[in-house]
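What follows is a set of structures for review.
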Structure 1
Amino acid sequence: MIAILRAAAQFLIILALFGGVAAFANWPVYRQTPQGTAVIMVTFVHGADRKAACRKLTPAEIAKLPPNMRRTQECPRSRPPLYLELDIDGAPALRATLPPTGIAGDGPSRVYERFVVPAGAHEIAVRMRDTPRSEGYDYERTGRVTLTPDQLMVVDFRAESGEFLFR
């Protein structure tokens, strides 16, 4: 008789624990973004051209180098920073100067930014400069997108084609 009561008590305790876990699995409700909103995410990795062009070494400069380090050209490693602008519905959302990564400043620049916007139609303009000049842009795209509630739209850059993608 005691064994039956002990088994029943264990079953009730396990059932209560399982019910508690099941209740907390759906309550309280957690949302990452407010209801009726969507997310625009700008995320890509891009390496700009080098700050300066390669320079051909003179025969005298080559002769001064140790034999195991002789080369015909000297190429600087550093890259300029990227300048990125994003406008949502004509208002500036992002203005960033993205420095190159790496100890020598020769790695790609990285961006990851999220913007929570109301669901619906939006005009998006993105511009980027990856050369050392101080005016103008090397890449631009403007487009109209319609976002549904809880939708995630990504602004990506493809260096192979030189264009921004809205997905």
Structure 2
Amino acid sequence: MQPLTEEQVRSALVNATADERERLAVPMSFVLADWDHLDFFAWLDPRARGRGYVIVERRGIPTGIVVRAAHGSRSHAALCNMCHTMQPGNQVALFTARRAGAAGERGDSVGTYMCADLGCHENVRLAAPLAPSEVRASVDRRIDGTRQRVESFVDRVIGAEWRR
């Protein structure tokens, strides 16, 4: 990803209201981010429980969405739909995002199960190998798959009217 400023992050959020853009709080890790090695940037808002942000590059343009975590926890193990890592149930949450544009104004939203800390970028890299014979290529495929699934989720939020 290209390095972003806080203002670029705010303007990239396609499903955010003006108030949400104004209240956005970037994490401490924002200034230390190694942008060259990020497939996407996601974080939980340190000031708003359950609100998070996901920024991806679509055709070289930063595009972001606001997501909200459902409250409650699950007692059994769950699979994150983004990074495909198995987690304890309380470490996976249903995140929803209001659709961009007129669809979002009507109340339409989309959702998916994601790592509760939005740490998919790190989790897919830290996950234990699936088998003793696993090779680096399979880790690279998991990384690429995670990026593609995150971009696909952002595309679902954007909808047809915002696609360029």
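State the single structure among 1, 2 that was used to calculate distance in nm of label points 7 Å out along Cα→Cβ at positions 51 and 67, giving 1.7.
2
To test your reading of the models, identify which of 1, 2 gives 11, 18, 15, 14, 13, 12, 9, 6, 2, 0 for P(r) over Cα pairs in 10 Å bins from 0, in percent, for residues 11-98 alone when calculated.
For P(r) over Cα pairs in 10 Å bins from 0, in percent, for residues 11-98 alone, the value 11, 18, 15, 14, 13, 12, 9, 6, 2, 0 is produced by structure 1.
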- Item | If mean count of other Cβ atoms within 10 Å over residues 3-10 is computed and equals 9.2, the structure in 1, 2 | 1
- Task: Identify which of structures 1, 2 gives the largest calculated value of mean count of other Cβ atoms within 10 Å over residues 59-66.
- Result: 2
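Compare relative contact order in percent (Cα under 8 Å, 6 or more apart) across structures 1, 2 and report the one with the greatest value.
Checked 1, 2; max of relative contact order in percent (Cα under 8 Å, 6 or more apart) sits with 1.
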- For which of the structures 1, 2 does the calculation of P(r) over Cα pairs in 5 Å bins from 0, in percent return 2, 9, 18, 21, 21, 16, 9, 4, 1, 0, 0? 2
- Message: To test your reading of the models, identify which of 1, 2 gives -8500 for helix-only ellipticity at 222 nm (-39500 (n - 2.57) for each DSSP H run of 4 or more, over all residues; to 500) when calculated.
- Response: 2
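Each value in this text was obtained by applying a stated rule to the coordinates, not by laboratory testing. Treat the numbers as computed from the prediction; the structure is a model and nothing was measured. Cβ atoms are built from the backbone, for glycine too; each structure is taken alone.
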